[in-house]
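Derivation of every value follows stated rules applied to the coordinates shown; laboratory data play no part. None of these values were measured; they are calculated from a predicted model. Cβ atoms are built from the backbone, for glycine too; each structure is taken alone.
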Structure 1
């Protein structure tokens, strides 16, 4: 793994957002792109929320952990580290 200062990517004055992951303050980039899938013969639109952050900020077992961004709470359903020090947390909205 290379050594890089990732703080500029997650600057809260630019794209970064403050959040709480498993009770710990973190900063990352939240995105909820639209996706469209097929259900039988019809299409269905949805979103796939993702939180991208420094891998060093991710707990050892993040799946199932709560991520709170503002007033919204999400459950981490998958952790996708890219090997360069960046991780994507795949999220599902909690009630």
Structure 2
């Protein structure tokens, strides 16, 4: 669990309600900089007490809102999540 990632979410995120809850759940698995969270959708669903389909929808919303970067791989599962804590030169080169 990364307390720094959680603080980032609490202080910088614009997410509300279930989006915020899911973002905090992802932060539990992230490095201190909010990167490299590898939880499965099933794990997140259990943690936030929602159905997997609801979690997938929320993940999509968080990605569209710029709150997370989703790094999809060919391997099953892992999908890696990175929480966006303000300006990030790695992802903000557009």
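A few comments on the model shown:
- Origin of the value 12.2, where mean count of other Cβ atoms within 10 Å over residues 5-12 was derived from one of 1, 2: 1
- Source structure of the calculated read-out (helix-only ellipticity at 222 nm (-39500 (n - 2.57) for each DSSP H run of 4 or more, over all residues; to 500), 0) within 1, 2: 1.
- Structure (1, 2) behind the derived value 47 of percent of Cα pairs over 18 Å apart: 1
- Source structure (of 1, 2) for distance in nm of label points 7 Å out along Cα→Cβ at positions 21 and 85, computed value 2.5: 2
- Between structures 1, 2, the calculation of relative contact order in percent (Cα under 8 Å, 6 or more apart) yields its largest number for 2.
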